[in-house]
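What follows is a group of structures, each given as structure tokens.
Coordinate-derived values only; no laboratory data. A quick note: this is a predicted structure, and the numbers were derived from the prediction, not measured. Cβ atoms are built from the backbone, for glycine too; each structure is taken alone.
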Structure 1
Amino acid sequence: SLLNPVSVTSDGTRLFVTDLGHNRVLVWNSIPTANNASADLVLGQPDLSSAAADNSAKLCESTGKDSEGKDLFPRRCGATMNFPRFALSDGRRLFIADGGNDRVLVYNAFPTRNGQPADVILGQPAADISQISDSDSSRWAASDAMRTPLALATDGTNLFVADPFNRRILVYTPGERLIPNAGVRNAAAREVFAVGALAFTGEAKKDEEVALKIGEKEYKYKIGENSSIPTVINALAQLINAGAGDPLALASVNTTVNALIFTAREAGPNGNNVAITVTTTPAAAAILPSASNLTLGGGQDAARIAPYSLVSLIGDGLASTTVSANMEAEELPRELGGVEVYFDGIRAPLLFVSPNQINAQIPREVSDSQSASAFVRIRRSDGSIVTTTAVGVPIITENPGIFAAEGTDPRPAIVRHGSSFATGTILFTGAPTTGDIATVTVEEREYTATVADKETLESIRDRIARQITEQDPQVTAAGTPSFGIWLQLRARIPGKEGEGIRFGGKTKDGTFTVSPTNTNLCCAQLEDALVTPENPAVPGQYIKIIATGLGLVKEEPALNAMITGRRYSGPGESQPNEFVSSLAGGKTANVIYARLLPGTFGLYEVMLELNNDIPTNPFTQMTIAQSFQVSNIVTLPVVNPNAAQ
């Protein structure tokens, strides 16, 4: 029997009926010649008498057991169907539009048994996942997604899928599967792992025990004689990393702050689910963990890409040789080492190609898309041409990544000292009222501005800056192209001689605020020298980081100079459309500016002012963020000369 059959097709031999109401496709191995002939094969159900939508309990493998010992099953798998709309065969393969699951099932060889799972899923990243939600439109029109596919067609090579809710036809062309799903990643972030820290204080007392549990796996260390807290945390790290290591997290040691640093083994948001507990025996032990429960955090999806970003395509057999582009050229090549990369049909600029990795730039032209379709065309050394199967690249307005050295995350950031001159910063906030007076002091000298009618904070700041620059014997002042109204003070002479100059800020009536972030100019270091353990950053200092993925900018001259593949030659001052914030050492780092870096391809420079209270830590963790998108976690060495900190 049938219930709402919606399509009937044939490959010339077999007959396929899409039985929507029974959530199945019926197959007759030859065209029936009698009424009421029973089907030879059913797909989407285990037998001809079942009809449940996504009948996972009968068709899918168990994912485990519940608290009562009963089998658990996924909501769907590669064998289930939910209101299928169309079935089509080219005589070798079978395609089924599984409308209710927003996907197409592909059988590369003709199925031979009831309920057989598909070989390939189109429209979803995995057989048990549905990435389309009526409440979240961000993936509706992605190039690797579809909404209730309704009909199929083939010309013998290409598969055509009717995607009615997105008002389009999707075309799939077979190719070599050399790039996996999510194989196009932010070139700086690559992977964004969840991390967490567990610090220990007190005393390592003989015969006390520390038990640390990661997920369901427990590690115990009994403290021996003459032990110290570094002894304990090193021993715990060795237990956690022994052999193949804990399946959920990697442990590293920071003896400066006596902490275990945990990094999730799985990149991305799934790492945020790793839970860690710690107990001591006795409960009131001399050694004190900073918390009894810890959940790793910060894992993000580095495969969501902003336009104009630099990206890495990760895969196998992507090139026959290793070649780097000439970085002195004004424009990047669109073919390198016989390799071309396409995003939505646009040839991308290339920086580097190798058999396992390609570095390229996402075209700015995809900024109005939810996703881009990416594939690689490879000319092999023997002259043969290979085209990879396309992968969908989710496009979002911004998703920042910080460039760092190679190694295990969190990696050491590529950080430079921000100024050869001692600096200080004052923030202007609030709503100024006519007649109020803003005052900035340098030593005993005062510079004031009385608020005019409808005057802005920028105007007040700039008037004071001009006074200081024109009159003060020790410092100059300027506004910064940042997301806040900042006044930057800088000593007139470079080096340590400019440090220690006192400054402050206030208003007469308090209708707005003039707030210094420090009380003295500080922290002169050779500008652009690398921050290293031998030349560390200090609290209150300006530092520079290099990033990609901050998205498009506000200023039209700078926006017009964002030409895909060309060296940025626009104005030195620019701001990303989305606010940039930063955390370093668990404390807010002021973003003095974030700008397109002149003379580079797809890079941004971010100037940060470290918090005055940031403690000494050779592995201080740092991120930048825009909206809900947080960068990869990187580290930098910080030394606080104030021992009390």
Structure 2
Amino acid sequence: MRPLIVVLHERSEQVLAGAARFWDIPNVGDPAELVGNLYPILTDAWQLALGIERTGPLAQAILTALARHRTPMRPSALAEAAGADESLVIATARQLYVAGILASEASEDSIRLFLPNELVRLVLRLEQERSESLPPDTPLPILLDRLTDHELLDLAERYGMQIIPAVTTREEAIDFLLRRLGRADALRDARAKLSPAAQAFLDSLLKAQPVPLRDIVERSRASFAALRSTISELARWGWVWRTGLGDRLAIFIPVALTVPQRQRDLQPTAEAVEPIPAPSPSATLADLLILLARSLMHEPKANRREISVVPRPSPTGLWYWLDPLDHQAYIAFLEHSARSLGLLRADGTVDASRLRGWLQLSFPEQARRLLRVWRSTPDTDERARRHRILERAKMLATDSWYEWSSIESERTHAGERTVERRALELAWLGVLSLGRIDAQTLAVRTTPWSRWILGLHDDAPPLPFSLHLRLVDQPEITLERPSPLAVWFAARLGQPQQAGPRIVWQVTGNEIAHYLLRSAQLEGAPPEPEKIGRAILRYFEQATERDLPPSWRESFLGLFTRNHPAVAQPAITLAFVSPIDRDRAREALEGAGWTAFPIGARELVITPCEPHRRAQLIATLRRTGFIVEWAAATSGQRKHRTSSAQQRPL
């Protein structure tokens, strides 16, 4: 089996002319130019699918058998694999050969047929799509995930995304497309750019879909070239997709792209709604930081890049979501979000590098990423259900209440509680506000942040969220626009206190001392407290338009000045029989990566030396010619000094 470009170049001008007639392209007379025109047609999934359907019903079975076999086959074996009469297989294979899809090679007693390498992948892809029946209301993320990297990035670029080769990821492209394709104005602009033929085809397809590709090919009044051009144009803009329909390959338009028709199905409720009080949408993001900050109270593991954490709901802990409707579910939601974002690992560790990246994001960007992981749940059915909910949420009119049942109309085996849990999680995410029409009827409406999070607006709206800090003997200060870093340091350096509806962070010397010690443990060396204090103070100052009181600034920095950490590290002392032995052991140990400090005339201090590394230390000394004796640390130990490392007798 060989590459398609090689197969085409080996064909005569007469054979290439036959392929040009099949695909309805001009015969320029130059074989090389004909090959250049045929290659992009044959390697395009849509064009190949149309060509296969034009050949006849047996073509797909023949090509699928060859693609799965992956080696050249005799016509008799091919007929057996395709389950058809050999004469029919030969006739169809001849048409596929003329079209340039099929290739052949001579054997001793007959010819053998095969597919060029590039077409093997495309044929298997089309067969998989034929076997998967996707309804027109399939969520866009599932459809976009079926595209190749090249197709996906090309579609994103067509809708205005700036693509950086080898840098832009699939996830970024899908996220961009979901935002753009969810905007009615973007769809109107894209449709306006279509040719008249493409717009007419789109209108006809909307009347009844999905439609088998074979029917479209057979009923088309346009030339085959015009039909291929129209469908390719629509596919490049993401308007048409392939699906299985019985044993056929069909074409359809996703319902998600027909927003005006669906929007008429959503009507605001005329009933009176009692809103359920809720804080700013930033509250959940702040609580996620609080959860991670509280987890750092546990001791670190040996790996300094990881921090041991076993988060648990705290009955006494304070959260910005004051008295959520389901406290235990809220804590579980925060934990699951942290794991899905990669901040919290499955083995119970916080990834320090990911956490640093997360803290550099703004609250609006964090909100979008949090919604993205909520939308991308591993369960296929649940993921499709959530996508449908978000598509309908995009259609809600601002400041209007809707019954939740008009947005989430499905009832699962988990019951009403699971259905309303989705609404509750969307409230925590800042997408929806909740209310009650009566005890049994939940109502929802958009928040000021909804259109930004859902990708319908390019600019994030300002949202009220204040950070309150307090020092002993100092006035309380309010930061009107805190960044995630400002909230993070408040949670690390202070204790939350309830003050009416507000949380006030009481910053104390004990918390700062604990923070500095933790930093020293993680970095392996004591940090400079004053430098850290000034850096944190800058984050607080950037969160307000007013100058912080000078006395507050001095008091805050003073807490760092009075809390210089001293890190105790495990070490051992080795005593030798002579300074020569001590120096020889020091050279060997330092060569093996240990840190050794001479004290006195015959002793070395080795640091750090954790108990689990003792075997490594002993092995290094033995290779150098020493036997190690561990002195017993008991009250009955002899008062005189005993050598802890003796030279091996030779």
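Numbers below:
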| quantity | calculated |
| --- | --- |
| Computed 27, 12, 11 for semi-axes √(5λ) of the Cα gyration tensor in Å, for residues 155-210 alone - originating structure among 1, 2 | 2 |
| Highest-scoring label, criterion being distance in nm of label points 7 Å out along Cα→Cβ at positions 3 and 619, among 1, 2 | 1 |
| FRET efficiency 1/(1 + (r/R0)^6) of positions 267 and 435 (r between Cβ atoms, R0 = 41 Å, to 0.05) from the coordinates reads 1.00; which among 1, 2 | 2 |
| Identity of the structure behind 25.7, 89 (criterion: Rg and Dmax of the Cα atoms in Å, for residues 35-402 alone, calculated), options 1, 2 | 1 |
| For 16.0 (mean count of other Cβ atoms within 10 Å over residues 427-434, calculated) the corresponding structure among 1, 2 | 1 |
| Structure from which 28.7 was derived, Kirkwood radius over Cα pairs in Å, options 1, 2 | 1 |
| Test item: Rg and Dmax of the Cα atoms in Å, for residues 291-482 alone calculated as 18.5, 57, pick one of 1, 2 | 2 |
| Structure responsible for -14500, with helix-only ellipticity at 222 nm (-39500 (n - 2.57) for each DSSP H run of 4 or more, over all residues; to 500) calculated and labels 1, 2 on offer | 2 |
